[in-house]
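S.K.: These notes open a run of structures that come right after.
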Structure I
Amino acid sequence: MHDSKATPQAEPSSWTLSIRRALQRSLPLTHLLPDRQPVFVGSWVYVFGVIAIAGLVWVVGSGVALAFFGPQWWHQSSIGRFVNSLHLWSVQVFFVFMVLHLWGQYFMASWRDGRAKTWMIGVVIFAFSIVTAFTGFISQQNFDGQWIAVNAKDATNAAGIGSFFNVLNFGQMYGLHIALLPMLIVTLVGVHVLLVRVKGVVRPIERKQQAQPASGEQAS
């Protein structure tokens, strides 16, 4: 006779199931899409990173329009000049608040409690953003861009990178500026935000309580 109770079947193991379980353990929906934040997040120092990401969104959006219509459009068309100015000032906003975010998190020791990867990725984003802005100035297709490229070639050649990072090659600089570097920065920002969701925002450094004098003693 067969047992009336059905034997539970073992759940088949696969790499997709393993990845799903790992994601459920490390990144539950309560962390990925939180509806509450600690009270200390109300401080302005926690807002700088969000404003930097907002600036990056405007940089990418205006940059896509500039890349689509080309240099003649952003030099001769009034709308093109406006979008070009919007792109420039979005970059300024992105860098200002990224530096404020970087310094704010530095003085808060944001690498505490297993957040070292989050901090290091942020520093790498800052470094790649400088290179992206540099290639953007070279890609202006005006006298400023040519002047910057001619002066930068001596520095890149002296550093030994001029053979594969040719600042006088507009095609190479333009390709790096509109394709490779932006995709790299956006990907790293996504990983950075994901790690913040996994670990949570860093708590402020707690002030040490001063030792209270013992009973019968007077504080000096």
Structure II
Amino acid sequence: MKNELIIHERPKSNVSEDIRTIRTNLQFTLSEKNCKTILITSSVPGEGKSFISSNLAAAFAQTGSSTLLIDSDLRLGRIHKIFSVSNKKGFSNLLVGKNLMEVADYIAKTDLPDLYVIPRGTVPPNPSELLSSSNIKKLIKLLKEKFDYIIFDGVPINGLPDSLALANLVDRVVLVSSYGYTKIDELNNAKKALEKVDAKIAGVVMNKTQQSKRGKYSNYYE
């Protein structure tokens, strides 16, 4: 397990406190009946969405809620590396398969209680098509019956349709941006793209903000 899981390695750190705050806010927004799916995405690569999604999933699991983290970045997803699980078969392989009822075979248990992951799997030739297939909707319905919370670590919005295909199928979307890296135009374009597909945007996480009194990283959520 990589040291990116700050909430596990350093639970009393400022970053961990921020992650738990984000979790609490999301729990309030997901208070409606059967609202339990979240897509974590960003405008462009390199903003830290996998860091946020992994730590957020761990934070939900720490409450005793059964939590599933799905790596839906079928191109460059690295959840399997963060949690040190096999990537021989994962989300892409499940979607290609014909029997979604075999989903349990693709779910890996992590070292953290109540936290499970479905890694990316084999990189497919048609990731956008897979994420737009009718199997996705059926799979989400099936997984909602088995888990308290389901978090998708998605592809950046700008330039690729992958996450937009998922955005209106989940209950909430969280955009990750990076301090000093994300351009405001890029963030606005991602927001507009999500709004066009009627995605329910829960808020924006500002990652990697440097504050002398807050340590190396801090996160802003609204």
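S.K.: Here FRET efficiency 1/(1 + (r/R0)^6) of positions 39 and 63 (r between Cβ atoms, R0 = 41 Å, to 0.05) was calculated and came to 1.00; which of the structures I, II was it taken from?
M.R.: Working: I: 0.65; II: 1.00.
Source structure for this number: II.
S.K.: For relative contact order in percent (Cα under 8 Å, 6 or more apart), find whichever of I, II sits highest and give me its label. Don't skip to the answer; put the middle values down first.
M.R.: Numbers: I: 21; II: 27.
Once relative contact order in percent (Cα under 8 Å, 6 or more apart) is worked out for each structure, II has the highest.
S.K.: Work out FRET efficiency 1/(1 + (r/R0)^6) of positions 111 and 183 (r between Cβ atoms, R0 = 30 Å, to 0.05) for each of structures I, II, then name the structure with the largest result.
M.R.: Largest value of FRET efficiency 1/(1 + (r/R0)^6) of positions 111 and 183 (r between Cβ atoms, R0 = 30 Å, to 0.05): I.
S.K.: One of I, II was used to calculate helix-only ellipticity at 222 nm (-39500 (n - 2.57) for each DSSP H run of 4 or more, over all residues; to 500), giving -10000; which?
M.R.: Values: I: -20500; II: -10000.
Matching structure: II.
S.K.: When log10 I(q)/I(0) by the Debye sum over Cα atoms at q = 0.11 Å⁻¹ is computed for each of I, II, which one produces -0.48? Write out the running numbers ahead of the final one.
M.R.: Working: I: -0.74; II: -0.48.
Only structure II yields this read-out.
Where a number appears in this text, it was derived from the coordinates with a stated rule and is not lab data. Quick caveat, the model's predicted, so the values are computed rather than measured. Cβ atoms are built from the backbone, for glycine too; each structure is taken alone.
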